[in-house]
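Student: Next up: the structures, one after another.
Values in this text are rule-based calculations from the coordinates and carry no lab data. Here the structure is a predicted model, which means the values were calculated and not measured. Cβ atoms are built from the backbone, for glycine too; each structure is taken alone.
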Structure P
Amino acid sequence: MILPYALGRLVHIRHYCLGLANLTITIFYALMDTRLLETFCTVLEHGSATKAAVVMRITQPAVSAQIARLEEDLGFRLFERVSNRLRPTPEAEAFHREVERALRTMQGLSRVAEKIRAGESGSLVIASHPSAGISLLPPVLARFASRRPEVRIQLYTRNSEVVREHFQSRAYDIGIAEMPIDGTGFTLDRHAMDCVAILPNGHPLAAHSVITPDLFAGVPFVAISRERKTHHRVMSVFVEHGARCEVVAEVEFFASICGLVANGLGVSVVDPASAAEFAPVGLAVRPFVPAVPYEFAIFRLADREPSVVAGHFLAELEEHIGQFTRSAEKVKPL
């Protein structure tokens with residue numbers, strides 16, 4: 001019974017020693033000047049310090065000094081002179097195989113770092129309320145991802161209250177939610193869009209260039225849920241103009257309203273991004289007067305700078321939003 005236990009301990013010790021050796025080698029390469037390794041490989045390839053100097057565009061004494069320094073660091077000779085050529089020692093040939101592998105790894109790390117600096121690699125995590133997640137973000141995300149295939153994108157769609165509450169978990173880069181938002185601890189970009197009227201293609205009222213509450217009076221109307229601020233703003237406009245809003249359905253999401261209107265259930269007033277996204281499925285889109293603002297905010301944690309990837313995406317998102325918004329206000333953290 002003692003022998004299996006002893007063998008097990010020996011195996012454990014062997015694995016520990018191998019791991020320690022690998023860690024030592026990794027630290028060794030990390031601390032070593034990569035120029036010395038590159039010089040060593042060039043001399044070995046050309047068999048001459050003079051030729052290596054020409055290739056590397058440095059002086060021959062500089063090459064010799066770097067080889068001498070590397071030999072001192074390693075504790076063994078790398079070359080011996082034979083007939084005016086530098087012939088690698090057996091130790092140098094064994095070392096060369098490891099150096100080539102290490103340099104390939106370092107070159108790979110350099111390429112990864114460059115992609116990270118350029119915002120072409122990394123991750124982007126967004127928490128968004130449904131309207132933006134369904135209509136506003138998809139065209140921007142699709143274009144962004146097509147140009148940055150190595151960026152991993154995650155989009156979580158929740159109602160605005162959940163987005164605001166969960167954002168403090170620091171798991172997200174960008175949040176998008178409907179107003180109001182308590183800006184404490186956040187950097188906010190507030191946006192306001194003028195809602196538009198939508199009708200089924202071919203609807204008689206689509207002949208008008210602008211839609212007013214009077215034109216929609218008594219027409220079957222698909223309303224956004226009364227839990228949303230936009231519902232009350234739309235209803236107030238109808239009341240102020242003495243027009244009767246004939247609500248046939250209350251729906252939670254603008255996207256669903258667009259689908260219902262396109263299928264002939266009625267008419268409605270929605271945010272312009274949703275109308276633009278769903279217009280191809282059979283919607284006529286017209287300006288709605290008087291203006292009904294739809295307000296939302298893009299936000300991030302105030303104590304953390306956005307990643308390079310997030311910064312690039314925010315710039316593209318702001319440009320996309322610009323075609324719909326009538327105003328934007330940058331809000332500093334409280």
Structure Q
Amino acid sequence: MSRALVLFSGGLDSILAARLLMVQGVEVLALRFVTPFFAADVGDPERYAAAIRKKYGIPVLVRDLSHDFMGVLRAPAHGFGRNFNPCIDCKILMLRKARELLAELGADFLATGEVLGQRPMSQRRDAMRSIERESGCEGLLLRPLCAQLMQPTEPEQKGLVDRERLGSLSGRGRTGQQQLAASLGITEYPAPAGGCLLTDVNLCARFRHFAPGIFNLSSVEMQVESFRLLLFGRHFAPGPGLWLTLGRDQGENDRLAALREPEDWLLTTVERPGPLGLLRSLGGTLTEASLTAAAGLVLRYAKKVNGRAEPGLVRIRGKGFERESCFAPLDEESAQELQGVQETVRGRTCPD
């Protein structure tokens with residue numbers, strides 16, 4: 001029996017790709033890569049794998065790709081898509097890492113759920129060939145959903161799979177996938193979605209604004225955690241090379257506290273409820289002016305007094321440093337100037 005390693009996103013296309021191979025008697029192992037930007041639904045890897053196996057009969061292996069992905073995000077050779085998404089370089093990285101696992105996992109070839117012409121950047125025929133070549137996967141990579149529209153691969157030529165029983169899907173429509181799912185007895189599957197947060201219009205603006213400073217951090221681990229920090233809260237630059245994140249509710253305050261690094265400062269209100277502020281240096285130096293601005297932002301979003309933001313005490317804690325002083329809240333215009341990033345429609349995503 002042959003064995004395939006299938007890049008798995010959890011969406012319908014990758015589910016179908018795996019099942020198309022399984023009905024031919026191919027042993028399938030799905031490989032789910034995670035980073036701060038995609039696969040947020042994974043959570044606990046063991047529970048996720050158990051849930052997918054129970055629902056679809058597909059075994060899943062989860063691997064964290066965050067550290068390697070930082071290099072791709074910093075300088076993608078093929079550039080970005082419409083937002084902050086380096087789709088082609090991301091696919092090359094995932095396939096290269098998957099190829100390196102073939103021998104370890106005893107797999108004969110790779111497969112993906114790609115559909116020719118479905119995405120304008122990474123699923124054009126020329127882009128797909130370039131991705132195969134640059135990832136070192138020429139001949140090894142089978143795309144079961146559109147295989148009959150592509151050149152035959154080694155698994156097909158060697159008789160490991162029957163090409164005639166593979167798909168010929170193309171374009172951005174979903175009717176073909178829905179019909180195939182029904183024929184395979186798959187009745188429940190995730191709705192189509194952007195999937196990758198790097199395609200989110202709002203988050204893209206944040207990423208572009210703060211990424212240069214984040215990439216100046218010496219530790220890759222700190223870079224990864226800093227991008228996680230950008231995924232929630234309100235974000236400001238209270239001074240050159242400084243970054244302040246404010247929680248919008250208690251849940252976000254707790255997440256901020258958990259992501260605090262030893263060199264960060266925490267700002268909290270003393271007299272009334274308010275956001276937790278996490279202040280991080282991206283190469284800048286904390287000055288009295290920037291500290292005053294950061295404390296003013298914390299007070300601006302604290303609980304109002306008679307419907308207005310009022311002066312109050314703010315406690316600032318850092319490594320070997322603690323101070324409690326009275327500050328004035330920033331006005332709306334000053335807060336917007338420090339925000340630096342104008343947000344648009346929340347949650348909107350674009351294709352690559």
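Student: Which structure, out of P, Q, was helix-only ellipticity at 222 nm (-39500 (n - 2.57) for each DSSP H run of 4 or more, over all residues; to 500) calculated from, if the result is -11000? Spell out each step's value before the answer.
Tutor: Values: P: -15000; Q: -11000.
The structure behind it is Q.
Student: For semi-axes √(5λ) of the Cα gyration tensor in Å, the calculated result is 47, 19, 18, so let me know which of P, Q that is. Working shown, then result.
Tutor: On the way: P: 67, 24, 17; Q: 47, 19, 18.
Traced to structure Q.
Student: Once distance in nm of label points 7 Å out along Cα→Cβ at positions 68 and 204 is calculated for every structure in P, Q, which label goes with the largest value? Walk me through the intermediate numbers first.
Tutor: On the way: P: 10.0; Q: 2.6.
Going through P, Q one by one, distance in nm of label points 7 Å out along Cα→Cβ at positions 68 and 204 peaks for structure P.
Student: Suppose distance in nm of label points 7 Å out along Cα→Cβ at positions 156 and 252 works out to 4.9; of P, Q, which structure was it derived from?
Tutor: Clearly, the read-out refers to Q.
Student: Using relative contact order in percent (Cα under 8 Å, 6 or more apart) as the calculated read-out, with 16 as its value, let me know the right label among P, Q.
Tutor: Details: P: 20; Q: 16.
This value belongs to structure Q.
Student: Continuing with the same structure: Given a value of 25.4, 77 for Rg and Dmax of the Cα atoms in Å, for residues 124-323 alone, point me to the structure among P, Q it was derived from. All intermediate terms of the calculation are to be shown ahead of the outcome.
Tutor: Working: P: 17.7, 55; Q: 25.4, 77.
Only one of P, Q returns 25.4, 77 for Rg and Dmax of the Cα atoms in Å, for residues 124-323 alone, namely Q.
Student: A value of 0.50 was derived for FRET efficiency 1/(1 + (r/R0)^6) of positions 220 and 300 (r between Cβ atoms, R0 = 41 Å, to 0.05); which structure in P, Q was it taken from?
Tutor: Details: P: 0.50; Q: 0.75.
Considering all the candidates, the number was obtained from P.
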